[in-house]
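Structures given as C-alpha cells follow.
Any read-out appearing in this document is the output of simple, stated calculations on the displayed coordinates, not a laboratory observation. Bear in mind the structure is a predicted one, so any value in this text is a computation, not a measurement. Cβ atoms are built from the backbone, for glycine too; each structure is taken alone.
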Structure P
Amino acid sequence: MELNSLRQFLVVARLEHLSRAADELHIAQPSLSRTITRLESELGVPLFDRSGRLRLNDTGRLFRDHVERALGELEAGRRAVIDAADQGLGAVRLASETFLTLTGPLSAFKRSYPEADIALHWSPPEDMTRRLRAQEIDLCVASQPIAGEGLEAARLFEEEVGVAFPLDHPLASRASVTIADIADQPFVTARPGHWGRRLLDRLFAAHGLTPKIMCESDEYSAIADLISAGLGIGLVPAFARRSATRAPLVWIPVDDPGSRRTVTLYWAADSHLSAAARLMRTTITDWNWQPGEPPSSPDVENVAAASSQGY
C-alpha cells in the first residue's frame, strides 16, 4: 500500500464524497476512484457502502483508525528527527474553536520562549480527534467534549453562559431569564457545530422546544452587532464579559443549570510532543483561569470584540 493512497483514503473517509475529496486533493475524480477501488481490492473487502450516498462502512472505520495512527506515527518520527537535529524547543501546533480565551497564556508563552515556533489552527471539534490521532496538531482546546480513544485531557475551566440582549429589549432589566422567557425570541447565533449553537439547541431541546434562528453567521463580530442593533438575542459566555469590547449589550444569566460551557485541553496520549508543545501544555494547564467573578447581572457589557474572535 502506498502512503499517498492511504492519505487519499483518509480524505475520502472524512468527506464521504468523491468529488469534494478530489477537489481538496487537487486530483481528478476518476483517478481518486481508482485509488480507492485498488485499495479495497488489496484488502479484499469494501471500505464504503455505495448504495446512494457514499458512506464509510464498519470495516472502513476500523481501517481508518489504524491508518490515522500509522500515518501519525510516521509524522511523529519525522518531527522527532527534526527536533533532535535542531536541538531547540521545536514547534508547537495548537488548534482551538476560539483563540480569544487563549490570548493570556499564548502571550505569556511567547514572552517566556520566544525561540519556539507556534502554529495556531482554527478547528471545529468534530475534526480535533482525527487531527490529534494523525498528529497534525499537538494540542487542542475545545469548549465542548470531544470523543476518541487514546486522548488525554485537562479541564481548564467551567463557566456560566448567559444571554446578550440589546439595551432597549423588554427583558433587559431582568435579573435572570428562563428558556420559557426567551422561547419565542429570534436568535443570532453561530452555525451548527459551534459550541454555542450546540448549547442553544440542547437547552431548547430539554424543554421540547426549537430555537427561532434569525441569523446564522461565522462572523462573530456581526453576531454581536446584530444583537446590539435589536435584530435578535444570543448566548454569550461569562469569559467574554471580562474582555475588551465595543458594542453595548446587556448580559443576563439563564435560570438553567445546563447553561454552562467547559473548556478542556486535549492531546494524544501516545504522541511525540516537542519541548515546545510540552511547555505550551504546562503554560495552559497552569494558567489562572479564574481572574475573579464578573459584575452582578443585569449589566451593560461590550462583548463585540469577544464575539469577533468567537469567544
Structure Q
Amino acid sequence: MIKTLLATAAAVSFGAAAASAQTVGFSQIGSESGWRAAETTLTRQQAEERGIDLKFSDAQQRQENQISAMRSFIAQGVDAILLAPVVATGWDSVLEEAQEAEIPVVLLDRQVDSSEDLYLTAVGSDLVHEGEVAGQWLVDNVGDEECRVVELQGTTGSSPAIKRKQGFENAIEGSDNIEIVRSQTGDFTRTGGKEVMESFLQAEDGGGNICALFAHNDDMAIGAIQAMKEAGVNPGEDVKVVSIDGVPDIFRAMADGDANATVELTPNMAGPAFDALNAYWEDGTTPPKFIQTESRLYTQEDDPEAEYEARKDLGY
C-alpha cells in the first residue's frame, strides 16, 4: 500500500518528487535488542523505498554519541533528523541547535523531557498503556492467588523503562495479592536479563517464591527464561512470563510453552515518520505532536508459531 501511495503521489505532486531527494540523519540507540535491530532494518527499507538518502549512526547505547551524531548531521545540512533517544533528559541544547538550523527532528519510539517546540513530532506507542496491558494480563490470569512478581527494568532513565513500569503498577494497583518483590535493570539486553534473573532466583528460594516475571522487553525475558531453565525452573509454568515488544523469539518461546504473553511494539516507526516529514516538506503541514502506534496483546492462544514465521525475516 505504501508503494502504491508513493507512486501515485510522485505522478501528481512536485512535492513528493522533491521529497525523494531529501537527506535524513538517523541517530539510533544501538542494537541492544532484536526489536531495535528490526527498527533499524525497517527504517533503512522505508528510506530506500521513498528515495531518501539515510545517514545512519549507531550510538552504542551512549547519549554522548547520539548528541555528537546529531551535531554532525546538523553540520552536514541534512533535511531532517530521526532520533531514537537512549534516555529522556539532556537533549535541549542539541535540539535547539537543530531548530536554529531549521532542521526538523522526529523522535522514534521514545520521548524526551524537552519542550515540544523543539521537535516536529514523536512516533511511538503509548508506553504506559503497554505496561497496563501486560499488568492487566497478569491480574486476569492470577485471580486471587498470591503472586510475588520480579521485574526486569529497561535502561535506567529511559522513557520505556519509566513508563512501562508505571503502567504495570497502575494495572496491579487494586490487586493486593500481587506484589513486585524485586526490580532491577537488565538494560534491555538478553545477557542483562539472564544475569539479573539469576540473582533473583538465588534470592527467592531458587525461584520457589516467584509467581511471575514482568520484563520491560522480550529480549530480557528470553535471557531470564534461559536462567530459569538452567536453575531447574519451568518458565511459563512455575513462573508466568509476560513481556513487551513482540520479537520473533518470544513467539518461539510461547510456542514452546516457556513464555505466556507479550505486548507488541511495532518496529515500523519510520513509515509514519517519513509520512509526516513528506507532508511537512511538501506544504508545511504540521503533524500532531504524537503519532501513536498500536499495542496488541499476544498469548499462547494466538498461534505463536505462525507469528514467529511472519516476523523472523524482518531483521530482528
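Brief remarks on what is shown
- When volume of the Cα convex hull per residue in Å³, for residues 124-283 alone is calculated for each of P, Q, the greatest value falls to P.
- Mean count of other Cβ atoms within 10 Å over residues 164-171 derived as 16.8 - corresponding label from P, Q: P
- Winner on mean count of other Cβ atoms within 10 Å over residues 180-187 once structures P, Q are ranked, highest first: Q
- Looking across P, Q, the calculation of relative contact order in percent (Cα under 8 Å, 6 or more apart) that yields 18 traces back to Q.
- Structure responsible for 20.5, 67, with Rg and Dmax of the Cα atoms in Å calculated and labels P, Q on offer: Q
- When FRET efficiency 1/(1 + (r/R0)^6) of positions 140 and 276 (r between Cβ atoms, R0 = 35 Å, to 0.05) is calculated for each of P, Q, the greatest value falls to P.
- With percent of Cα pairs over 24 Å apart, for residues 28-171 alone computed over the structures P, Q, the top value is the one for P, the highest of the group.
- Which entry (P, Q) yields the derived value 0.60 for FRET efficiency 1/(1 + (r/R0)^6) of positions 132 and 236 (r between Cβ atoms, R0 = 30 Å, to 0.05): P
- Parent structure of the calculated result 18, 53, 27, 1, given that P(r) over Cα pairs in 10 Å bins from 0, in percent, for residues 36-107 alone is the read-out and P, Q the choices: Q
- Answer label among P, Q for the case where helix-only ellipticity at 222 nm (-39500 (n - 2.57) for each DSSP H run of 4 or more, over all residues; to 500), calculated from the coordinates, equals -12000: P
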